[in-house]
Structure I
């Protein structure tokens, strides 16, 4: 039986509050966001035109705004908040251990 494990993604100090970045984690592109010291991970690719949320998007509080056409997602849940995105993106559990941000990818 396969056990899901957390994977090291970033040091806490590498991602300041209010910022977001794209990482490759176990074969997936994820956007990791720091919202007031809390870390959240969602699929990096916008469901509208396949633009990178972590590299091309902007973070406003807990809302990531796609840099291509302005679709908005809640970075805490992956839920679509504004079109033109047709569906949500997946979100992933995170935790911080010893100054390291870890993400659980199934």
Structure II
């Protein structure tokens, strides 16, 4: 039977990070860009939990992952408020079409 080791977690995390990075760089929709950032933060959480599990029963990685989750929730709330304001003023959420935020 195949035992899941640290390498498997790191591969899944790397793939998730690459998908998030592609979503961030390829997409011009602000909401999809935020989803890419969330994928990248989740891949960092997988790394933190995996290293914490395979280094022993220390809770440092778990606490740091919880902090990242709280930070991601705050980032999503602020970013979605900004995107909503941009949509109300410019009638689009496409990052290429928004020339300035001064208006």
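Side notes on the structure shown:
- Winner on Rg/Rh (Cα atoms, Kirkwood Rh), for residues 11-58 alone once structures I, II are ranked, highest first: II
- Mean count of other Cβ atoms within 10 Å over residues 27-34 from the coordinates reads 16.4; which among I, II: II
- Looking at FRET efficiency 1/(1 + (r/R0)^6) of positions 35 and 51 (r between Cβ atoms, R0 = 25 Å, to 0.05) for structures I, II, the greatest value goes to I.
- Structure from which -26500 was derived, helix-only ellipticity at 222 nm (-39500 (n - 2.57) for each DSSP H run of 4 or more, over all residues; to 500), options I, II: II
- Structure responsible for 61, with percent of Cα pairs over 17 Å apart calculated and labels I, II on offer: II
- Winner on distance in nm of label points 7 Å out along Cα→Cβ at positions 19 and 67 once structures I, II are ranked, highest first: II
No lab work stands behind these numbers, since they all come straight from the coordinates. None of the values given here were measured: they were computed from a predicted structure. Cβ atoms are built from the backbone, for glycine too; each structure is taken alone.
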